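Read the figures in this text as sums done on the coordinates, not as results from a lab. Please read these numbers as outputs of a predicted model, since none were measured by experiment. Cβ atoms are built from the backbone, for glycine too; each structure is taken alone.
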Structure I
Amino acid sequence: MQDNTFSYTLGAGGVATGSKCVMTINVNRLVQNAIWDGGMSDISMEMEVMVEKVHKYLLAFNAILKERQAAGLLPVYDAGFVTPEKQYLTVGINGFMEGAESLGIEPDADNPDYVKYAQAVLKPIYEANRRDRSDGVMWNCEMVPAENLGVKNASWDKAEKLYVPRDCYNSYFFRVEDPKVNVLDKLKLHGRDFTRYLDGGSACHINLDEHLTREQYALLLRAAIRTGCNYLTFNVPNTLCRSCGYISKQRLDRCPKCGGNDLDYATRVIGYLKLISRFAEARQEEAQRRHYSKGMEDDHEPSD
């Protein structure tokens, strides 16, 4: 706890933490530029250069916050609701999996090349964050949800003729649209081998068509412990019938009350439910491609 006071759980311990500012690195673009410049071995070096720039930008933002607080423009700090010394300057990442795909690396938990790639991308950020920690300035790294940025990064990279495998960059270590990636695969891909350098979070969304039994949830939580997945959520979309207004707590293709198929779905973003129809257009298309597991697709626990 002394080494890393950030907690993924909302309100944990009453510590007034959070991010003062997040600046996100487009990993897919960085990786492809590094390859063009010299090869796979240069990815870590390219990231080191980028993190130095991001740290300078974030420190400048932190200085502006101090000026505003001194001028009495940030009463939430003065009232003690949030403590600036306990808040983080966050280095975000987006396009991580797309960067691996651009190299022909399969995003699989049992693929040693994918593990090496994760270390090459994430370890330089982690080490720079630890190196630059000081009194009143704390750093962390997060795979950001990127509800809008994932679409923008893909669009900007397409315009630069880079490799762009999807119109909205993923916010996970696995392909959300791939039906071959089961629940246990997701836990392994958000386990210790991939998230140990993401001390600001990387939520593993377990998308399910229906709720599990108490025993099945317990099995998955034990599996999460064994894989080292410490930040996860179970997401079962709610179905909303636009015709009669009926809401079902599961994902359906037809309204059970009126039989209509004019449906919308509410799904979990980070911390709240949102109707898919309110997503940006590219996000709606991505949501339609997401694979939702039907209960426990595997009834065994992963090995250590």
Structure II
Amino acid sequence: MAKEKKRLIILDSNSIIHRAFHALPPLTTKKGEIVNAVYGFLLVFLKAIKEFKPDYIAACFDFPAPTFRHKKFKKYKAKRPKAPDELYEQIPKVKQVLKAFDVEVLEKEGFEADDIIGTISKKFPKKQILPEVETIILSGDLDILQLVDKHTKVYFLKRGVKNTVLYDEDLVRERYEGLSFDQLIDLRALRGDPSDNIPGITGIGEKTAIKLLKEFATLEKLYKHLEGRTKESEQIKPRIKELLIKHKEQAFFSQELATIYKNVPIEVSPKAYRWDKYDKSKAIKVLEEFGFSSLIKRLSEKPEKEKKQEKSARELTLW
């Protein structure tokens, strides 16, 4: 009988915190500190560990300083409104909770959490560990779907913190009308991304971008056909062709900005990410500090498997 896969959970922490902050009403501690994002983060975290029973966990954070993308493009994320201070004040609290649950916290100056996630996803020695490791990325950001492959899925927060969907290769194709995960970078390069202020090609939306990629597969092949004036390129509408030619440099620059970097200089260590058992008393102490009594009850509940085993033991005793 084949062994069940081992699992690595990677938390896109800032994304989950933002989603939780905006999804939940203000919750305060006895000291008057707002902790709604911490509570929402924990709801996602506890649901995921119950569902996936991970062997390894890593929590990735954005570093509070400009990244290499900001240095290349000063307007990167420039249109994104600044989050309230009440959100940023909760990030150290989330890290405090993760430490209590014995979860490895990772951040690196000059890089986004996405880049750390991409690096771990690529460099974690999945095939060297038996049975092989499956990666589950928890995120509220669709940009992370470019990391989906046969060993990697994305547990996406579809709405709020409770409505989730697990993206695999097939679901990515369904979501993007037949495009595969490795075409999503070029999709952003063509249509742009207003949330990150990635320019793309003005005048080309998602529908047109998908159509072009379904026909030409990649940005590079698309421009090769355009420059070679091939029969296939002649089928492109004149207006779209004009936009593509005019904004070629912008398209490839957008492709560069949209690509998750996978070589962040961090230690990718199965030993460091190993998540066997955490000290429940430490976790409960932190939850008590924040007043999360309902979450303490969840931690105290025994898994169904243990309940059944105890029930069977009692029945045997009666007999």
Structure III
Amino acid sequence: MSAAQYDTTSVKIQAKDQIFTLAASKMRFDGFMSVYTQEEDKDEENVLGGNLDENSVLEFINFDPKQHFTQPPAHYTEASLVRALEELGIGRPSTYAPTITTILARRYITKENRNIYVTELGEVVNHMMKEAFPAIVDVNFTANMETLLDGVEEGTVKWKTIVENFYPDLDAAVKKAEKDLAEVTIADEESDEVCELCGRRMVIKYGPHGRFLACPGFPECRNTKPYFEKIGVACPKCGKDIVMKKTKKGRKYYGCIDNPECDFMVWQKPSGEKCPRCGKLLLEKGNKLVCMDEQCGYVKNKPTEEK
């Protein structure tokens, strides 16, 4: 679909020996946004009022001083990561989803509230790859290879030529890496669960079906149990922890850790706040908090998180 287009205006205002800058933008053509808009794209337009030209004289009314702190770059989301890959010329639409799925499955990254975070394993692997294969783990190399492969598909480049130029260096780098790189051990992440058989603090391990809890006393103690991510909210029915779970088809939901004894379950994430009308939990739904009791119908805006 066509990209959205904006008219952008930048103004520099001179006040004696000081220069003040302001900018504004206005959507000229909505393109794909006419049918698909994400929450971060719904910012209000900043429009300059009046007709300005280089001879305009502005009148000073008052100062509105505000303190601003330098913010770190925002974490990637899946959408912003795909946008970055497109800008760098890496991958194609058919490869974006498998790429993200692969690095998630291999535990190089993790997702929390749509944000993508690099795991300890991801940091270690990235460092080793950059150390052993600096010429290959490079965005320019990858983008250039994509272009060459497009040429192979179009019939303008011979694939054997690409392999002849690429493989010898790769083969030498792999052999050197096998010889020089040491094995890396990632420490198991400790949980707050205590093994009921031996009293040790259980650790989080990864299996074919995801994370699970295991006793670090293996093989003396072979106790294991499912791992559920706690969200820091107490169950309104029994007071125990609410955890995130998944259905057999992979859909997320939130339920009491004491299931099946306690049957509390909701599809949206509980916020921990209680409804001022009926006292029940408020659930997160987009940028809103809604009462879990549909008959109550209470809704309010979700508080903005400080970075």
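Tell me which structure, out of I, II, III, gives 12, 28, 24, 13, 13, 8, 2 once P(r) over Cα pairs in 10 Å bins from 0, in percent, for residues 161-264 alone is calculated. Computed on structure III. To which of I, II, III does the computed value 36 (percent of Cα pairs over 31 Å apart) belong? Label of the source structure: I.
Taking 6 as the value of relative contact order in percent (Cα under 8 Å, 6 or more apart) derived from one of the structures shown (I, II, III), identify that structure. Considering all the candidates, the number was obtained from III.
Among candidates I, II, III, the computation of distance in nm of label points 7 Å out along Cα→Cβ at positions 25 and 169 that gave 3.7 used structure III. Assign the value -11500, calculated as helix-only ellipticity at 222 nm (-39500 (n - 2.57) for each DSSP H run of 4 or more, over all residues; to 500), to the correct structure from I, II, III. Structure I accounts for this read-out.
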